[in-house]
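Quick heads-up: structures coming right below.
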Structure P
Amino acid sequence: MDPLTGKNIRLRAIEPADLDIIYEWENDPGNWLISNTITPFSKQVLRKYIENAHIDIHEARQLRLMIDLIDSSGSMKEIIGTVDLFDFDPVHHRAGIGILIANQENRMKGYASESLAVLIQYAFETLQLHQLYCNISWDNQASLNLFRKIGFIEIGVKKDWLRENNWWQDVYLFQLIRPD
């Protein structure tokens with residue numbers, strides 16, 4: 001069985017045909033705070049990113065996979081989001097993890113949990129990582145619940161970490177250590 005396929009989703013490499021949807025998601029100001037972005041991306045910049053997405057995680061220090069919703073036969077129905085490993089550290093065997101389920105109608109259906117479960121298994125078994133971590137703003141209750149549900153443990157708070165408009169937000173730091 002494909003290690004990047006679950007019951008309802010398949011994680012896959014970015015393809016050139018994904019340019020328009022990535023452009024839409026990356027340039028949605030509603031996603032900027034969680035992705036630590038404040039400026040839009042051009043299609044040319046994203047095209048170059050996609051062209052280099054094949055570079056091994058050990059060299060690129062990151063991995064972005066598309067989340068495809070699949071039917072019972074394994075055929076793709078719809079692209080619903082992305083999942084990322086970033087700040088990959090091969091010496092200490094750790095990486096950050098993040099997820100985007102882009103459209104509201106695909107949220108709260110278990111797709112994020114399933115996508116993260118598949119990526120976590122891949123990270124621990126194939127990439128041999130020891131731990132994963134994520135940062136979640138205090139007001140992102142859906143993500144806080146999601147990461148707690150799949151076993152991440154809150155290990156700290158970054159006070160006044162994000163500035164939105166004219167006020168500061170705390171960010172919770174979560175960690176998942178590979179069970180031995």
Structure Q
Amino acid sequence: MYILAAIIAAFFLTALLVKKDFSLEKQIVINKTQKEVFDYLKLIRNQEKYSVWVMRDPHINLVYTGTDGTVGFKSAWTSNDKNVGIGEQEITKLTEGVSTEVEIRFKKPFEATNWAKTTVTAVSEHETRVHQLFYGRSKFPMNIMNLFMDKLLGKDMLQNLVNMKKNLEEN
């Protein structure tokens with residue numbers, strides 16, 4: 001009984017010490033012009049072709065609202081796969097040719113609101129760096145998961161960029 005109490009106490013003490021804010025950053029260079037890359041990634045519907053989370057469930061239900069590639073466009077998803085869950089994302093800011101920002105609202109398997117910003121920068125005439133930033137704030141005691149955020153999401157974020165690169169460079 002004492003051991004279990006010590007483990008629970010250690011968990012909560014650790015959670016008290018862990019920051020509630022988190023951020024993850026990943027980037028890749030794609031052998032296409034900045035315009036070509038931006039025009040592809042600003043369209044949320046293209047995530048069906050590169051997002052590991054969307055592609056994880058072949059039976060995912062996607063509902064789009066608004067004009068894709070513009071502020072206010074929403075993509076809502078419903079999946080029975082516990083790793084995909086239920087939620088929606090909305091384009092909240094768009095700087096044409098440079099960056100997009102989305103708010104991601106998760107409903108299941110947990111509730112959370114996070115944000116993502118994707119920026120494109122020309123490396124050369126036909127090379128573009130895509131930089132993705134995913135950030136948010138975790139509630140206590142779930143903020144303890146921030147210690148493992150890169151292990152939990154980093155690999156998938158990088159795979160999304162690799163998939164995007166492959167799709168763009170093959171066309």
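Readers should treat all values here as calculations from the given coordinates under stated rules, not as data from a laboratory. Given the structure is predicted, the values throughout are model-derived calculations rather than measurements. Cβ atoms are built from the backbone, for glycine too; each structure is taken alone.
Table for the structure above
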item	result
Source structure (of P, Q) for distance in nm of label points 7 Å out along Cα→Cβ at positions 18 and 98, computed value 1.5	P
Relative contact order in percent (Cα under 8 Å, 6 or more apart) from the coordinates reads 31; which among P, Q	Q
Distance in nm of label points 7 Å out along Cα→Cβ at positions 106 and 122 from the coordinates reads 3.8; which among P, Q	Q
FRET efficiency 1/(1 + (r/R0)^6) of positions 74 and 162 (r between Cβ atoms, R0 = 35 Å, to 0.05) - structure with the largest value, from P, Q	Q
If distance in nm of label points 7 Å out along Cα→Cβ at positions 58 and 130 is computed and equals 2.4, the structure in P, Q	Q
